[in-house]
Structure I
Amino acid sequence: MTTDDPFVHHPELRGRIRPAAESFFRDLDLAQIDAHAAQAGRPADWRTPDEQREAGRRAWFAGRAPGDLWVFGYGSLMWDPAMEFVEVRRAHAPGYARSFCLWDEGGRGTVDRPGLMLAMVEGGGCDGMAFRVAAAAVEHESFVLFRREMIAPAYRPVWMTLHTDHGVIEALGFAANHAYDSIVQGLALDEQARMIARAEGVLGTNLAYLEDTHAHLQVLGIDDPHVTALHARVKALRTD
């Protein structure tokens, strides 16, 4: 079905996804990010050099047939994709799971009080959202996306097979790069909750990130037991 309404399949998401023009990530000022990182005490080489990141993006898309691009969101991309998209669908990614395993000392935490961000790891399935980018916009929108998701080597791009109510699609996703030392798995739920409850960085509080994730999963009718349990534990800590 062709339509001019990106929310034709999910009208309940209208007004719940930040427009690209309003996103902090749309025109990301990396010099400003570097200044914040230096002030926070992070090493000068914390992020991937621009030329290396852009070369990686071009290599990733080399040989890909022209056409629309689907992008899978499982965390902040769900409510703040920073991309211009023409369609959104609820989507299921077999073989992956959502995990608060990315140690964060900048965006939602600091060196003194690190937070935890989401990454995709191997698992029994991950439900999220798929955004379709029109073919004519893929070059610029993928540049915006890689500048955000590949700013540091925490993630690795992957092609994913997604199941949606309107068919199977191939999408670009970003999974955990287990070779990166900020991917930390095995933290107990209580430890994750304590970190998230108190962490705050340049992008805001870690709690707000968790709450946005939890809220968007609820809107889509997605039950992620780990997110639900973590959200309840953090809220309990904040009221103790």
Structure II
Amino acid sequence: MTGSPPDVGVVIAAGGRGERAGSATPKQFREIGGIPMLLRAIRPFAAHPKVAEITVPLPHAVLSDLPPWLQDLLGDRLRAVEGGETRADSVARGVAALPASCTSIVIHDAARPFVPIATLDAIIDAVSRGACAIAAVPISDTIKRSDPDGVRVLETVNRHGLWRAQTPQGFPRKILEKAYEHGGQAATATDEAELVEAIGVPVELILDTTANIKVTTPEDFVVAEALASG
């Protein structure tokens, strides 16, 4: 991954309001092991030699009142942008704010503060050869499908071949922008891979670790603190 100028643009999706986290402080800025969660998410990408620029979509209310530590980091290589109404809108805005020289796009959730470097390297390597790829882990739990009210089990789902999608996710920029133009599932898509799948482009699975958790609830923060101290 040396010998060529950085061409990877990164979007750290931080546009959510974090209402389930149970704190007055925006979830993105809550500390884990004394370090803001968003900063933990940014660091591996900022340190990567192939990353040229990073954008961070944030809610309007948050963008107008940034913490000093984030304001001090912003510059030509790291920029905060206003997010949209949905996750897909926020990420699309983050992508649009990246320079055209960023021909590879990597998207990561700010709520995943423990991305392994090996996973990030594998995603960037895949995109550099023209593939789309996502971090994921195989489902190991027994999966049940419920009735519409979520009261009774309708069936046990065969978990063979089922994976839990995580981030980072990487795409050649032209493919991702084509998926945005198609836009058929943009309002309901929960990740960018779903949009790319909708235009018939294959997406590779990169084996990730379960330590790359998504921090959403107060209980998740307890787990995150344990991971940070370990």
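A short reminder: the numbers here are calculations on the coordinates, not readings from a lab. No experiment lies behind these values; they were computed from the predicted model shown. Cβ atoms are built from the backbone, for glycine too; each structure is taken alone.
The table that follows gives values for the structure above.
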{"item": "P(r) over Cα pairs in 5 Å bins from 0, in percent, for residues 90-161 alone derived as 3, 11, 15, 15, 16, 11, 11, 10, 6, 2, 0 - corresponding label from I, II", "result": "II"}
{"item": "If percent of Cα pairs over 20 Å apart, for residues 10-73 alone is computed and equals 25, the structure in I, II", "result": "II"}
{"item": "FRET efficiency 1/(1 + (r/R0)^6) of positions 130 and 194 (r between Cβ atoms, R0 = 30 Å, to 0.05) - highest-scoring structure of I, II", "result": "II"}
{"item": "Origin of the derived value 3.1 (distance in nm of label points 7 Å out along Cα→Cβ at positions 66 and 218; candidates I, II)", "result": "II"}
{"item": "Which of I, II yields 9.5 [mean count of other Cβ atoms within 10 Å over residues 154-161, calculated]", "result": "II"}
